[in-house]
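Engineer: Next up: some structures, all given as structure tokens.
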Structure 1
Amino acid sequence: MKHLTHIAADGRAQMVDVSAKPLSARTAVAKGRITLAKETVALVRKNEIAKGDVIATARIAGIQAAKRTAHMIPLCHTIPLSEVKIDIELSAAAAEVTCSARTVAQTGVEMEALTGVTVALLTIYDMCKAVDKQMVIRDVRLVEKTKRAVSRRE
């Protein structure tokens, strides 16, 4: 079994030192879904939720959350995000949210993608809770991550 890098030899939590690692171009994609009543989906599609434009608000919330991940997850590094995208697709009874994040850094961007998708889903929940008491957030997961060495000129 691998040892946990966030746990010091004496058992204390620690932030991992990545200073010796080279810069790499990294991407991560996370997905999640929220089940909604068909009537709620119809209200979202028609932009008739009392709190406002659910899709636009969830998109902005997800982007903002990804940018603030290190402020919410104690041992995450603050990394420069090159891009964060939130895509939201409505089906008959759910919204599927995808967050993709990109950086050139010494550590990965998975937590930013997962945070972005989760906060976008929570925003949908918050905005629709007055009309839908049966919503369920589920299946939040990392679906892809990449790492590519970069030259000093990139």
Structure 2
Amino acid sequence: MDKKLDRIDICILKLLQENNSRPHKQIAGILKLSTTTICDRLKKLKAEGYIVTSVAVLNRRKLKQEVLAFIHLKLSHCSDEIIDTFKEEVSRIKEVCECCTITGEYNIKLKIVTTDNTSFSGIQRNIANIKNVQALESYVVLDTIMTDTGFHF
């Protein structure tokens, strides 16, 4: 059973979400704790699954990934077999960076990042041709107002 997070654990998680490259010594200084305490706490947070991985948030436009889009799609049925087959097929499309089952009119929401509209059009066709995809609706992002990089405690 996971232990309940205390104030120190929450402060450590907040600081990591702000800047994951912050040295442990700096976190210790901010929280007025020893570096050893911070290292031990981080090991426990990782072991207990609170910290899944550490990644850099990249600027997609600098990487010439100009199109950010969402596709909502409806599968013919939501059986485990159909969803598993869909997952297998969609995981082969490298431009799909997120896939979620959702409630509402559509069953699946995909997040797509790609170079241009021509590329996006081809990806959309590929997804529409996956077996058991009944309908889809696409939304191309015009401007990102805010990007979420973490949880609020």
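Quick note: the coordinates plus some simple rules give every number you see, no bench work behind them. Just so you know, these numbers come straight off a predicted model, no measurement behind them. Cβ atoms are built from the backbone, for glycine too; each structure is taken alone.
Engineer: Upon calculation of FRET efficiency 1/(1 + (r/R0)^6) of positions 34 and 130 (r between Cβ atoms, R0 = 25 Å, to 0.05) from the atomic coordinates, which of the structures 1, 2 produces 0.95? Intermediate values should be presented prior to the final figure.
Structural biologist: Values: 1: 0.95; 2: 0.00.
Clearly, the read-out refers to 1.
Engineer: Assign the value -11000, calculated as helix-only ellipticity at 222 nm (-39500 (n - 2.57) for each DSSP H run of 4 or more, over all residues; to 500), to the correct structure from 1, 2. Intermediate results must be reported in sequence, preceding the final value.
Structural biologist: Working: 1: -9000; 2: -11000.
Comparing all candidates, it corresponds to 2.
Engineer: Taking 1.20 as the value of Cα Rg over 2.2 N^0.38 Å derived from one of the structures shown (1, 2), identify that structure. Write out the running numbers ahead of the final one.
Structural biologist: Working: 1: 1.20; 2: 1.35.
It traces back to 1.
Engineer: May I pose another question? Using relative contact order in percent (Cα under 8 Å, 6 or more apart) as the calculated read-out, with 39 as its value, let me know the right label among 1, 2. Please report the intermediate quantities before stating the final value.
Structural biologist: On the way: 1: 39; 2: 25.
The value was obtained from structure 1.
Engineer: In terms of distance in nm of label points 7 Å out along Cα→Cβ at positions 66 and 82, which of structures 1, 2 is highest?
Structural biologist: Details: 1: 1.3; 2: 3.7.
Checked 1, 2; max of distance in nm of label points 7 Å out along Cα→Cβ at positions 66 and 82 sits with 2.
Engineer: Check the numbers for mean count of other Cβ atoms within 10 Å over residues 10-17 across 1, 2 and tell me which is largest. List each step's numbers first, then the result.
Structural biologist: Details: 1: 10.1; 2: 16.6.
By mean count of other Cβ atoms within 10 Å over residues 10-17, the leading structure of 1, 2 is 2.
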